[in-house]
1. Where is FRET efficiency 1/(1 + (r/R0)^6) of positions 6 and 38 (r between Cβ atoms, R0 = 30 Å, to 0.05) largest, in which of I, II?
2. So if we calculate Rg/Rh (Cα atoms, Kirkwood Rh), for residues 54-109 alone for every structure here (I, II), which label has the highest result?
3. Computing Rg and Dmax of the Cα atoms in Å gives 19.8, 65 for which of I, II?
4. So helix-only ellipticity at 222 nm (-39500 (n - 2.57) for each DSSP H run of 4 or more, over all residues; to 500), computed for just one structure, reads -29000; which one of I, II is that?
5. Output the label of whichever structure in I, II has the greatest value of relative contact order in percent (Cα under 8 Å, 6 or more apart).
6. Given structures I, II, which gives the highest value for distance in nm of label points 7 Å out along Cα→Cβ at positions 30 and 94?
7. Match the computed value 18.1 of mean count of other Cβ atoms within 10 Å over residues 62-69 to one of the structures I, II, and report its label.
8. For which of I, II does distance in nm of label points 7 Å out along Cα→Cβ at positions 22 and 118, calculated from the coordinates, equal 2.0?
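Each value in this text was obtained by applying a stated rule to the coordinates, not by laboratory testing. Note that the structure is predicted; figures quoted are calculated from it, not measured. Cβ atoms are built from the backbone, for glycine too; each structure is taken alone.
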Structure I
Amino acid sequence: MKIYPKLRATGWQGYWIDAASSLRMKDDAIIILDPVNHAVIQEGLNKGIKTFVGGNCTVSLMLMSLGGLFANDLVEWASVATYQAASGGGARHMRELLTQMGMLHADVAKELQNPASAILDIERKSHGGHPFR
């Protein structure tokens, strides 16, 4: 991402549309996921936001398909796994991901060995009993 900061530094006020993950968390950028976040996009336009960024493709596709269910409060929780950020970050990030997976497994290893363990109890224990909402 070399051109964007140089253009903005010159005072350029045009619209910027990109897929760069480095822009997704910027205060002056909005992730585009219309129709799911149409109201957020419109609010950003009204506030003068001019940087629009595509979201992670896996998450975008999931939210496009489930957006209506979330909007109508018909989803209690969802568990999604995507490893693009880790794999794209190289070996160090993949090692961190695998370490974290191992930690999750260690938390529930005893229950996994017992066929009588209730899967919902295992699921709750795997995230410390905290809901994913």
Structure II
Amino acid sequence: MSNVQEKVSKFMAVKYGYLPGRAKQLKSFATVMFNFSQYLGSNKYYSDLLNRRIALVSLDVDLLALRAEKLRTDAEGMYALVTVAILAKKKPELDVKSVAAFQRELDAAWIEARRVHALLIELMGDIKKEYAQTR
């Protein structure tokens, strides 16, 4: 991590209680779930009920992926503003309320990500049960 990156991360953590990597982590998590749901959706050899559940959870994953990308983009915008200010040796002009609103939105997205992940785990268990019953 460069000196500027360290300063930006420290500023964001101290001033706003935000670590810049959280939105990237959410995006990565959502991408893994997106890829997995696409894999499940491409295999239409499950029962009709499971195929419908796969379609529904895939929509949840799609929405989460879109939301995560927006949050990642917003986070990069804030990071860029702070970076420019630090390089220019000026005080970053981020509104505390807007950063707090962003963090609430990010926290809500993480809760949604965990919910969708749990649905995928449950769905995989049901797929395994269905296969065990057809043997």
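1. Numbers: I: 0.45; II: 0.20.
That would be structure I.
2. Structure II gives the largest value of Rg/Rh (Cα atoms, Kirkwood Rh), for residues 54-109 alone among I, II.
3. The structure behind it is I.
4. Values: I: -15500; II: -29000.
Only structure II yields this read-out.
5. Details: I: 19; II: 33.
The maximum falls on structure II.
6. Details: I: 3.8; II: 1.8.
Across I, II, distance in nm of label points 7 Å out along Cα→Cβ at positions 30 and 94 peaks for I.
7. On the way: I: 13.8; II: 18.1.
So the calculation was done on II.
8. Numbers: I: 5.0; II: 2.0.
Comparing all candidates, it corresponds to II.
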